[in-house]
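What follows draws every value from the coordinates through simple rules; no lab data is involved. Source: prediction; values computed, not measured. Cβ atoms are built from the backbone, for glycine too; each structure is taken alone.
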Structure P
């Protein structure tokens, strides 16, 4: 489909190692003048749902500065665009955050995290045939790790106890795959 928007100008208003924010003067699809702000992420978001043979999974809990709240999530992190493969990043993040390694990796879904203000894209994998070691979190991470059934994680989503977009989407689809015999 043809893009009905016209970009008149783009001005970078903020930049750091993780994001760039731009202010855009635009013509809307109806031809009126408008503005748009865009947050460009410099990483692909990666998420992992580790599953053992009994359909147990692991969540990571941490205080999220931006939310000023504690959050339970699937293991996740960032893949530097153009520098690392999404699967390689997923393997690294799973090991760092949980100490888990997996022999079998299956792409579960691609996602746009909030497409009204950002171009951030993500990918979520299911990791299986697991082996366990020690977590190696980054110095900025103070993580709790929780083992629970996929069904319990799904229930946490349904009760609003998990709100992270990658986690919600990934756990809902993983539960659907399980119910329909895809995993």
Structure Q
């Protein structure tokens, strides 16, 4: 009983976005058997997101399977001020390529359908994204996830280089004049 309640409580923190449903047919002796494939994006709107794919004979069952798959594959993405990305990045999956750019406050989510679902589930409020190449929703979502997996925060960069966070951030905002040669 307690375990089921904890699972319900954990599941309630996630929002899920249905990205795409595909009806597939299997031709058998008596005619066609239809099945459904669902692509779902799940996130907690605080920096975690996952995508899942589920197949079943009925749509609700396919969506449920996709939700479970997405929750198993959650990716943590560092966000700047909890609203945008730390830096620009590119992602690729198959023929699908995406370019993600950090944006100033008030910009909103400027992105196409499948990418928009990923950003809404992730909790990003300001981002500019462009899809290049394949418009297949599966490729676009996977390319977006690839780009987000490359995201690093200034804290991670500073610890890797053995520097202070303020040194890394000052370079991003234009830098201090100490590095410039004055004449």
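Annotations
- Structure from which -6500 was derived, helix-only ellipticity at 222 nm (-39500 (n - 2.57) for each DSSP H run of 4 or more, over all residues; to 500), options P, Q: P
- With distance in nm of label points 7 Å out along Cα→Cβ at positions 66 and 90 derived as 2.2, matching label from P, Q: P
- Answer label among P, Q for the case where distance in nm of label points 7 Å out along Cα→Cβ at positions 82 and 154, calculated from the coordinates, equals 1.8: Q
- Entry that produces 22 once relative contact order in percent (Cα under 8 Å, 6 or more apart) is calculated, selected from P, Q: P
- Structure from which 20.0 was derived, mean count of other Cβ atoms within 10 Å over residues 74-81, options P, Q: P
- Here distance in nm of label points 7 Å out along Cα→Cβ at positions 18 and 170 was derived from just one of the structures P, Q, and that gives 1.6; the source is P.
- semi-axes √(5λ) of the Cα gyration tensor in Å derived as 39, 20, 13 - corresponding label from P, Q: Q
- Structures P, Q, by FRET efficiency 1/(1 + (r/R0)^6) of positions 26 and 146 (r between Cβ atoms, R0 = 35 Å, to 0.05): label with the highest value: Q
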